[in-house]
Structure 1
Amino acid sequence: MEKIQSVHPAGKKAVSMDKDKYEALKNSFIKCLKIRKKASFKELLVDVAADLQRENIRINGVIERNLFWVTLDMEAIGDLKRSKSMSPPKYSLPATI
């Protein structure tokens, strides 16, 4: 089983995750965010959980925790923007994705 070492945007220690789990969560997150354009983590968590269920993709572990690490990694590598000026913060995709 191949693992991915995630990156934290503030340079803190991050987790390693099964590559298939990471890719499934990331792809679903991007798909849901392309539909919403801008959304909070809670909104996207509901959308991702529904999308994974619709696609019959099973994720071992707590989806919320795993998705949180995927979003931190995406933010750290520039694949995700987080608007800190809004409460709750809203996520959006950069123009390049």
Structure 2
Amino acid sequence: MTLETISKISRNGHLTIPIKIRRLLHLKDGDVVRIGVKENQIVVLPGEIIDKGQAYIFTEKNQKKIKQAEKDFRKGDYSSYDSVADLRKDVVESD
């Protein structure tokens, strides 16, 4: 669906996203958005604030590992353990 409206940039660079577009994208007051430029156009995307302590999870490297682990799990390629000690032993041996 293509939706286009007109908006005006006010003092301090403020831009109002029209209600039709906010509803279409389910944006509410206080939501975080990412703003960028692509092919000479302003691009506004819904965004999220990630806690600094959890940012490592969202690195490209870790996302690849997570996706691979999910694929392996769906194929049944995983291990199970009778105890935490057995798990620790396997982890230490695989390093």
Original post:
A value of -10000 was derived for helix-only ellipticity at 222 nm (-39500 (n - 2.57) for each DSSP H run of 4 or more, over all residues; to 500); which structure in 1, 2 was it taken from?
Top reply: 2
Subject >> For 2, 8, 11, 14, 14, 10, 9, 7, 7, 6, 5, 4, 1 (P(r) over Cα pairs in 5 Å bins from 0, in percent, calculated) the corresponding structure among 1, 2 >> reply: 2
Original post:
distance in nm of label points 7 Å out along Cα→Cβ at positions 14 and 78 computed as 5.0: which structure among 1, 2?
Top reply: 2
Original post:
Hey, relative contact order in percent (Cα under 8 Å, 6 or more apart) derived from one of 1, 2 reads 11; which structure?
Top reply: 2
Original post:
Taking mean count of other Cβ atoms within 10 Å over residues 6-13 from the coordinates of each of 1, 2, which one would give 11.9?
Top reply: 1
Original post:
Among the shown structures 1, 2, from which was the value 0.95 of FRET efficiency 1/(1 + (r/R0)^6) of positions 38 and 70 (r between Cβ atoms, R0 = 30 Å, to 0.05) calculated?
Top reply: 1
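Values quoted throughout were computed directly from the atomic coordinates according to the rules given, and no laboratory measurement underlies them. Everything quoted here is computed from the prediction, not taken from an experiment. Cβ atoms are built from the backbone, for glycine too; each structure is taken alone.
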